[in-house]
Structure I
């Protein structure tokens with residue numbers, strides 16, 4: 001793109017209601033955020049269990065800071081892999097009940113490392129239409145052929161795979177889809193992998209810590225175990241810290257250790273973050289009330305938003321998408337909530353398909369029943385069909 005084109009392209013984005021801006025947070029993450037001098041009731045964070053400001057995690061990080069300092073100094077293959085990183089990988093593998101795990105700096109980096117390591121020219125990757133951008137980019141980077149299958153459509157996927165009988169194959173999917181909050185049909189996808197001798201790569205960014213026994217994630221939720229599964233979980237959402245990991249059969253992890261460029265050629269994460277993550281796993285396993293409370297909040301939202309003029313997608317997860325449709329209307333609703341001291345982000349294309357702009361209501365175990373009721377009352381007040389006289393001014 002020429003420099004002269006940038007201004008006109010930016011104007012086009014603005015006219016389409018697609019300009020994005022950042023807000024400056026002043027303080028720790030939690031259900032109430034201080035932003036530019038004002039406090040908001042926030043439904044915008046992926047801190048699903050409310051661990052981002054948990055004192056046990058902060059204490060673990062401080063102790064590791066004394067032991068290891070701030071930075072890791074180098075990549076893991078040189079001198080950046082400490083005993084606390086090693087302990088974290090071993091603990092993560094046990095937690096998700098897979099033979100071995102490898103710690104990455106982010107989920108995006110993990111996905112960019114996995115797919116090009118397992119697939120290449122001549123191979124074929126089958127990707128769900130609503131997969132996260134990191135999986136889409138990773139599939140492109142692999143230089144394998146990419147076949148996009150209709151969202152969650154196992155029958156259509158099976159037909160597509162049958163057309164590629166003599167090729168090395170890989171199915172890649174989100175476990176919980178980040179904008180719709182629905183679950184991938186992992187048992188049926190694994191059956192297809194068994195039938196077609198394929199890998200199943202599962203991105204469980206939004207299921208790890210929340211779903212399954214003790215929060216072990218989507219594989220535990222479905223009761224799945226297979227050498228064909230390559231499992232990625234992120235550690236900056238329900239785990240409350242930062243980073244990601246990939247868990248799989250020991251040979252798969254050894255191959256990634258030798259070939260995943262986003263692991264090999266980047267500086268290791270600070271050891272204090274690994275120590276905080278070990279503390280987070282303790283909390284996830286022992287404080288089961290957080291998942292129970294989150295489930296109750298989800299049910300409260302479903303009951304409270306029934307019958308309104310917008311469509312709430314049928315999500316049983318912490319991600320509650322309220323479909324508005326028009327970009328400008330979604331932004332207007334977000335602004336109306338913000339003026340009432342409530343922060344819910346509006347999500348617009350290209351993050352979601354055209355015509356499906358939405359409010360993405362993210363729930364956390366740190367929210368109270370009263371927090372949910374405040375949001376519901378405000379949404380009811382401005383819902384379509386509400387008499388104007390009954391609508392609070394903004």
Structure II
């Protein structure tokens with residue numbers, strides 16, 4: 001199979017179809033159409049290795065023409081993994097046509113003889129009739145979820161765990177298809193410094209970088225501990241200050257940061273991190289954040305590192321094995337790919353993976369939204385319920 005990368009004169013014209021594969025961050029824009037290769041990664045912790053091996057095997061059969069050697073040029077795999085290793089749905093897809101903005105210049109990579117112009121138009125898309133999203137229920141009602149949180153708190157206080165993250169889902173429907181292009185545009189506009197993604201129907205804007213690597217260096221950001229935002233500067237500053245000084249939130253964040261640090265220390269020759277948590281302010285919420293940067297002992301791919309880091313205590317809990325079992329028992333649903341790694345990797349192993357947060361599974365006129373909260377010994381169930389509602393606003397506002 002022939003894979004060719006060419007430099008474009010400028011930004012590509014408007015795309016004709018909703019992009020099924022996309023990644024937009026501060027440093028990278030990758031948009032993919034069609035499927036040159038696809039694999040279901042299966043079950044178990046080995047699903048990361050299986051996906052990477054399959055991508056590597058596919059590359060072995062390709063004749064690659066890429067004179068640029070930039071992150072994201074050449075064949076690129078989009079991947080999205082389930083949170084729970086027992087859940088099916090992990091997927092890796094290589095687009096037929098990939099538009100990449102790397103280091104401020106646009107490139108296009110094609111697989112086979114396809115003409116990339118088939119995905120481009122020069123005119124504005126016509127307005128389509130849209131209907132409002134309508135609530136269709138959740139896997140478990142609010143009361144049952146609050147009871148699950150209370151049970152988790154009791155078990156944490158008995159010493160079974162130090163933290164467990166419990167999530168919820170919300171089903172929506174509409175009389176017309178959800179416009180995913182419009183949805184992504186609204187997410188990018190509202191959360192410009194998040195990782196906006198679309199992979200096989202999973203669409204979202206995550207604030208949490210799981211891993212970024214060029215094969216030699218590695219970066220990650222741990223987020224845990226949440227407070228609301230306010231349009232009034234004085235109130236917003238007070239909310240941020242209270243978050244920074246909250247013993248409960250600081251401890252919750254400490255567990256998340258430690259879970260990242262333990263893994264990165266195993267693979268780095270040197271590792272630096274923020275000495276104290278900082279505030280990561282988003283449009284609707286603010287989080288405690290700790291950033292990590294390191295130099296790898298040996299070259300490693302983004303997908304391998306994502307598999308090693310997942311699940312962090314930010315989305316699972318501590319200890320990991322105990323927290324996962326509590327999630328399976330108490331949550332009352334299958335998370336699917338919510339809170340799992342989502343991102344991209346090129347042929348040289350360079351790439352970025354975020355944690356799939358602030359996201360929804362979109363299928364035509366149906367959507368399933370997700371949100372979660374970290375449960376600690378001093379958590380209050382009603383406060384955790386309110387936190388999930390606050391986080392849910394990110395996707396709800398974009399779908400409206």
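When helix-only ellipticity at 222 nm (-39500 (n - 2.57) for each DSSP H run of 4 or more, over all residues; to 500) is calculated, the result is -9000; to which of the structures I, II does this value belong?
Structure II accounts for this read-out.
For which of the structures I, II does the calculation of percent of Cα pairs over 31 Å apart return 41?
I
A value of 1.7 was derived for distance in nm of label points 7 Å out along Cα→Cβ at positions 131 and 163; which structure in I, II was it taken from?
Attributed to the structure labelled I.
Upon calculation of distance in nm of label points 7 Å out along Cα→Cβ at positions 43 and 83 from the atomic coordinates, which of the structures I, II produces 1.9?
II
Have a look at I, II and say which one yields 16.8 for mean count of other Cβ atoms within 10 Å over residues 251-258, as calculated.
I
Bear in mind these aren't lab numbers, they're just calculated from the coordinates by the rules spelled out. The model shown is predicted, which means the values in this text are computed figures rather than measured ones. Cβ atoms are built from the backbone, for glycine too; each structure is taken alone.
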